[in-house]
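Please treat every number below as a calculation from the coordinates, not as lab data. Please read all numbers here as calculations on a predicted model, not as lab measurements.
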Structure 1
Amino acid sequence: MTAKQKAKTNGNAHPSGDERYATIDKAMKRFKFEKDALLEVLNVAQESFGYLSEDLLLYVSHQLSVPMSQVYGVSTFYHMFTFEPLGEHNCIVCTGTACHVKGSAQIVEILSDRFNINPGETTPDGKFSLRTARCLGSCGIAPIVVLNGKVCGKVTPKTMLSDVEGILEGEVENPSKVETS
């Protein structure tokens with residue numbers, strides 16, 4: 001018997017039939033449906049779905065008995081949460097003070113111009129998303145870019161553009177200036 005069949009037999013399946021909800025339910029159960037588990041549950045939801053839809057936020061709110069305003073407040077506070085599907089490849093440019101002084105605005109500008117998207121958008125083909133974050137906490141290696149989950153420090157606009165183009169063309173697997181991960 002499959003997990004989905006067991007869930008239906010037990011009456012625990014989500015009405016949509018989407019098995020990703022079972023992953024979220026397991027996380028909530030692990031934390032005994034405590035309201036303090038909101039951040040962890042949102043993280044599991046983001047990992048399971050790739051983004052947080054309004055329906056998903058309502059589900060978490062209901063299941064944890066947390067006001068929707070609190071769920072929304074937490075999910076909008078942290079840069080790691082998104083409300084629309086991201087591209088296949090993702091780039092987060094830090095725009096904190098140290099990164100700004102060291103040229104993060106030029107990195108955003110060159111990537112925006114090259115891919116014809118603004119920060120917070122994804123290319124029409126769904127291949128690349130460009131986002132910004134107020135601070136990624138690695139000021140010592142500014143400017144910081146997180147490219148496909150890899151932290152790249154002391155990057156220049158030209159090297160970052162080259163890395164992104166190489167990754168999108170399948171020629172480069174990892175960014176060239178990974179300082180830490």
Structure 2
Amino acid sequence: MSFLHCPARVYLARHGDATYETGVSDGDGQLTPHGRAQARRLAELLRGERIARVWTSPLARAVQTAEIVAGRLDVDVVVRQGLREYAASVYTGDPEGFEDVEARMRGVLQEVADLHRGEAVLVVSHAGAILASVPALVGQPPVPGVRLGSCGVIELEADGEEWQTIRWDAATYGG
């Protein structure tokens with residue numbers, strides 16, 4: 001099997017625990033000390049996976065999570081607008097629908113998978129955007145009531161445009 005035919009392993013994680021100045025979780029927020037500890041624990045849990053790169057949403061809480069993990073794994077961070085939270089666009093005057101969120105997330109995740117065939121990568125995003133996109137990505141209906149804790153991870157595998165869920169850990173790393 002050639003390198004180009006190897007699937008990509010994508011670890012899709014929600015950012016660590018955060019506080020929000022406005023009290024609105026889809027606005028920008030900063031990691032709490034607990035959120036920083038969760039990100040460090042996530043890095044340790046992924047250490048054996050040989051993560052090649054960390055991709056992240058541009059929102060501060062996701063960037064902070066990504067930088068902590070990347071620093072511990074000695075890899076670089078790439079920021080993509082398409083990984084932002086679904087309601088964050090309301091603040092920029094560009095309200096989007098559920099299908100729009102799924103499409104932009106799918107676009108970035110496919111880019112990540114195409115660039116990292118035969119490698120493992122971490123993608124840091126937000127619960128709303130992740131839960132809006134993953135079911136459609138893997139060909140499943142949305143699951144009502146599912147939550148994704150801070151630094152919770154969904155492990156996906158992409159082979160071409162075919163995606164499958166390997167593991168869904170909705171729990172929070174570090175409590």
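Data for the structure
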read-out	value
With Cα extents along the principal axes in Å, for residues 42-97 alone derived as 35, 28, 15, matching label from 1, 2	1
Per Kirkwood radius over Cα pairs in Å, the highest-valued of structures 1, 2	1
Structure responsible for -10500, with helix-only ellipticity at 222 nm (-39500 (n - 2.57) for each DSSP H run of 4 or more, over all residues; to 500) calculated and labels 1, 2 on offer	2
Read-out relative contact order in percent (Cα under 8 Å, 6 or more apart), computed value 15, structure in 1, 2	1
